[in-house]
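Computed from the coordinates by the stated procedures, all read-outs in this text should not be read as laboratory data. Since the model is a prediction, treat every value here as computed from it, not as a measurement. Cβ atoms are built from the backbone, for glycine too; each structure is taken alone.
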Structure I
Amino acid sequence: MLLAIDIGNTSINLGLFDGDKLRFTWRLTTRTDRSADEYGSLVCTLLERRTVPISEVTGAVLCSVVPPLASIFQEVCHKYLETSPLVIGPGIRTGVRISVDAPREVGSDRVVNAVAAHHLYAEPVIVIDFGTATTFDVVSGDGDYLGGAIAPGITIASEALFERTAMLPRIELTSPGQAIGRNTISAMQSGIIFGYVGLVEGLIKRIKQELHDKPRVIATGGYAYPLVKEIPAIEAVNLDLSLIGLHLIWEMNKIEK
């Protein structure tokens, strides 16, 4: 079995593959103050609760946008799974051409999403990842990663409004149902939710105009569901996109590994 590990700024997504089948997924809170032993204990507990013997996990692949945790999870794999993980980075075969000015600057999480999107749809795709940041990644039908856009995530915007104002409260990120808020809470929800919808719709429109094509628009990320129902341009949601991409990259590189 293969353990796929996607380390983000807010959460760590884990997926266990049995062959090509994604059997189980888990989500952990990202904490840089945890040791390898603490994370190792968590991983072992998650496997045990699914009655998966640790000895059956014979491979691991990971991508990380949190540099300190990449080395910690490498230690977890060596110490607890007794395997050397494939770490996504420059030099790793992905099957996607990175056609941007500085390929090494593209985050491994964005590359992994692009690999999965190209494999699943085999047509021009815009991948919108609603995470700590909201990223827009564009992949051509031929599998070229063309670039994209990076915006502050919706939770960053919400928390900034709460932290930088004296009288506005922290709110739940749900749609108020109408743009004209009749109280402070609904007015904030309108500004954040519908304002963010406008941001996403505007970027989708501009990207399509520049692409001169009709790409499929898909969403992923932990904050996708509060927004996608308000954005008709988003055609599908796949929360396992990064895990699927990690599995695909593993398959491309396992012979060399």
Structure II
Amino acid sequence: MLELNGSSALVTGGASGLGEASVRALAAQGAKVVVLDLDRQAEAGEALAKEVGGIFAAADVTDAEQVIAAVEAAKEMGPLRAVVNSAGIGWATRTIGRDGSYDSAHDLEIFRKVVDINLTGTFNVTRLAATAMSTTDPVDEDGTRGAIVNTASVAALEGQIGQVSYTASKAGILGMTIVLARDLAAAGIRVNTIIPGFFDTPIYGGNQEMKDNLTKTTLFPKRMGFPSEFASLAIELIRNTYINGESVRIDTGTRMQPK
């Protein structure tokens, strides 16, 4: 098992939702955590960081310089051993409009933005954090240096109507998983991906009707997931040194329908 006590960790999207739960879970393992999130999340991020004995880093996951600064901040607290990439955005737009005009087709810049943040941002953080991990001393006879957990979505496999940009970005994360694991194996760094179903996070904006409708499609248990359940899986994927290159669903057995 990868021991996290005395090491540092970095969580993107760490100020709320799945990221916040991951920050708490890593801190409970003894890691000093960098809570990486956008500047507009600074108040929540700084409060969480203070609570768990970590630090907040305002950063856009697509900005190399800002991410490097966050990684360097983690290194100052201890050897970087763990990363959870949970930053991301969603969007709902059909590929074409109903009036047959080119102007009503899916906005290309929005598609690019979703892919840039969710997919490119995940890769950006992974490549830079893994670079820092590769310079640390191995912690066991296998040469283990650290582990990275990325976040996809069940939409990557069963995207619904209007989810084309989101699905493309999350499917890309799934596709990267085994390649990243192979790329980083020589450095003793593992990479796994979580495929979450419906989790009760701020992404729903308090829309109880939407959450109730989503709950109807879950298998068992008939509820949305708790962020702490996502974080528990993230910790297992980080600590269990024989899990590598895997993409793991956590969704109650849900299979999404077209709409």
Output the label of whichever structure in I, II has the greatest value of distance in nm of label points 7 Å out along Cα→Cβ at positions 216 and 232.
II
Assuming -12500 is helix-only ellipticity at 222 nm (-39500 (n - 2.57) for each DSSP H run of 4 or more, over all residues; to 500) as calculated from a single structure, say which of I, II it is.
II
Which one of I, II has mean count of other Cβ atoms within 10 Å over residues 136-143, as calculated from the coordinates, equal to 11.9?
II
Structure (I, II) behind the derived value 32, 24, 15 of semi-axes √(5λ) of the Cα gyration tensor in Å
I
For structures I, II, which has the highest computed value of distance in nm of label points 7 Å out along Cα→Cβ at positions 8 and 32?
I
Of the structures labelled I, II, one was used to calculate mean projected area of the Cα convex hull in nm², for residues 120-223 alone, giving 8.5. Name it.
II
If mean count of other Cβ atoms within 10 Å over residues 24-31 is calculated from each of I, II, which structure is the one that comes out at 13.9?
I
